[in-house]
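What follows are several structures.
Just so it is clear, none of the values below were taken in a lab; they were calculated from the coordinates. Everything quoted here is computed from the prediction, not taken from an experiment. Cβ atoms are built from the backbone, for glycine too; each structure is taken alone.
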Structure P
Amino acid sequence: MKQVSRFSSRGFTLIELMMALCLGLLITGCAVKLYTYGVDATWVVEQRAELQQDLRAAETMLLKDISLAGAGLTGVSGDNIPLPSADGSPTYGCSAGPVCPPNGALDYPTIAGGAPTLYPLMPGYARGITPPGGAVASDIITMVYTDTNLALNCYAGPSGTVSATNNAISFSATGNVLTFTAPTNPPPANCVLPSGFTYPQALNNSVNGLEAGDLVMVGPNASGTVAVGEVTQVAGPTGAVAPGNQYVITFANGDTLNINQSGQTNDLTALAPAGGGQVANLQANRIFVITYYLKNWTDAAGNVTTILYRQVNGQVAVPLVDNVANMQFTYDTYNSSGSLLNATGDGGESVGVSPNLIRKVNLMHLTVHGQLYGTKSSLMATQGYQSFDVQTSISARNMSYNNRY
């Protein structure tokens, strides 16, 4: 058996230990760097996916509203409705308070010195804010169409003689309080119900019933007159609706949008018979006046976020997507001679062209950017935000085939 000398050396030298330590640190550093790259890549992908998802959702809703502009207004003469203005200009884009877009309430177009008029599509060229860091003012856009989910039309009177037992709309003596009576069951053939319904909903139901701030289009009457009023109060029985149930809708002056101007030209009261009473075959529908605009929001730390809002009638505006950098539109339309005007910013309003002649809406820019600055990730440029920008065009289909020829 071999003996080991007590003078022999065993183990590692200091140099070997230092080399091993350096190699270990190198391998650990590489692993940490790879992990950091993985975390950064995940952050980049997640933020881009969130940006794209938010932008697509907002774009889908915006384009759907534009495509519906004018739907349900084809029975209205000229597809536009003159509004009263003797007691001040009616407005849109505001809710109770009033809370309006940053640059103030929006006035309805007055073409060639006429009365303020509700059109299916109303451009707001450069009427929005200039987003932080931007160079130009953003645009506002508004579209109008009828609601097909609340069967208000079923509360209109049947053809024939008006009587106390039918469901013709009844006006108060002042003309600005309307009583709607539920129809027979089954309802008459002229009652257009939403899909899946066999009887119209209660007008004060909690899901999509009428409420203060809603706009109701009434008419045309025998003379072809159509008027719009803003709901200020709804009264009626609660629970399930039954034939004969009556709902009293008030359209009082002093409403948020200054639509109600009792006794004035183009007001809802112009449809009322002298002294009040029923009017046969008078249709009624809720309409949506939908406005998209940008607005800045500042948090407690002073950070500013630009948000795209969707405003419906006189209801509270709903935020759709934040960190919006731009929103701009142009319009393809016709002038009074029938010549095509391409890519006009205001839809031709500055040269006296009616918004009814708009045929196509061009979304030039809808741009969003990320929440965090680019220096977060070494996989990105060291300056700036991630961003997405969409550009597309859409036909105002309910206008394109009705007002051109």
Structure Q
Amino acid sequence: MTSYAGVLRQPEMKAVLSAHTVSLLGSVAAEVALSVLVYQRTSSPFLSSLTLACGFVPQGVSALLLSGHVDRFRPRRLLVRCDLICAALVAGMIVPGTPIAVLLLLAAGIGLVTPLFMGSRAALLADALDAETFVAARSLLRLLSQTALLLGFAIGGLALAAVGARDLLIADAVSFVASAALLRWGTSEHQARAVGPRASVRDGLRAAGHLMRQPVLRRLLLLTWIPAALFCSVDAMATPYAHGRGQDVGLLLAAAALGTIAAEWLAIRASLALRPHLVLPVALITGLAMMGYAGHPVVAVAVALNLTAAFGGAIGQWVDKSLVEQLDERVRGHLFALQGGLLMAVQGIGIAVAGALAEVVAPYQVLAGAGVLSLLVSCVLLRDVAAAPTGVALEGGTK
């Protein structure tokens, strides 16, 4: 059984994890700063919230149109370039008097780059690590992401009061440069996985369609995307639900993040013999827990429901193992860029849809309905994946 300690013993992982932590903490704090900066200049809640949306939606666009290029670059070189591009984009936000439209475009630019970085990093890890260690490494990255979100928003709020929005953006630009340096000098160079003439955007889109037409792969990806998008209604409804109960929203938000951290840690601690038996309950637990909102529970019970529902995120470990064991290595970067980019996009859509539904029905009804859908979707997709032939080669279109 591979543990997080085993992951950290791998030569390149310390650099990858350090770079991830540094850049993510900087980005989370900068999200707070940019949102506040836009609000200070416009007094518009809509434009302020749009800064967050600009980080979500472009990731889906990039995943569809650009992810086909990931496997044609050497991973380390692409990772460093992505970090430096993001540093330059953040630096553009720092320039005094930058128009609001340009600030939003710069934020969208970071969203376009992010899936390429995620896909290349996942492919690099899959090349360097065996399947079990790869799953543990991806789990540790997700665990660090949730921890950074908890710390980043708290640190961002305190730092914003102490130094101001522009200084936080400067720190974010520096964090991307630091991440690039860690990856450049802390990881080994690997060859590009795909060869041949340079692909166009149309080729990349065609390759994405080819991947999605493969039944096993499509169901694994949908099992990653749809329950996660429905679970995002927990965050979207936290404020109106807590307000309706006269309670603090922080408990509801923190419960979901803490549940995700606990799920990753407990799942990786499970024995290899036990893990196959955990797939079904883990896949269903999000929907079952969210259905508990049907009784319009008090906030203390809602906190417990959020904490429990977050355990469904551990299905990612099983999906990662299934993908890396069966996927043609020549399209690993493309696949993981597609998975990560569209995951962020559907989560953004999930938040928006939940918010729109809450205009016409009560928040607890939105959450309970999302739970029912999550349960049904998980049952159908998991049944189809389990019924598929084993050892299916998930090949891609970029040869």
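Out of P, Q, choose the structure whose coordinates give helix-only ellipticity at 222 nm (-39500 (n - 2.57) for each DSSP H run of 4 or more, over all residues; to 500) equal to -5000 when calculated.
On the way: P: -5000; Q: -27000.
So the calculation was done on P.
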Structure with the greatest value (metric volume of the Cα convex hull per residue in Å³, set P, Q):
P
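Looking at structures P, Q, which one was semi-axes √(5λ) of the Cα gyration tensor in Å, for residues 137-232 alone calculated from, given that it came out as 34, 23, 15? Provide the component values of the computation, followed by the final result.
Values: P: 25, 19, 14; Q: 34, 23, 15.
This value belongs to structure Q.
From P, Q, which structure was log10 I(q)/I(0) by the Debye sum over Cα atoms at q = 0.14, 0.19 Å⁻¹, for residues 65-120 alone = -0.47, -0.82 calculated on?
It was calculated from structure P.
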From which structure (P, Q) was FRET efficiency 1/(1 + (r/R0)^6) of positions 73 and 97 (r between Cβ atoms, R0 = 30 Å, to 0.05) calculated, if the value obtained is 0.25?
Q
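Using relative contact order in percent (Cα under 8 Å, 6 or more apart), single out the structure from P, Q with the greatest value. If you can, show how the numbers build up before the last one.
Numbers: P: 19; Q: 29.
Of structures P, Q, the maximum of relative contact order in percent (Cα under 8 Å, 6 or more apart) occurs in Q.
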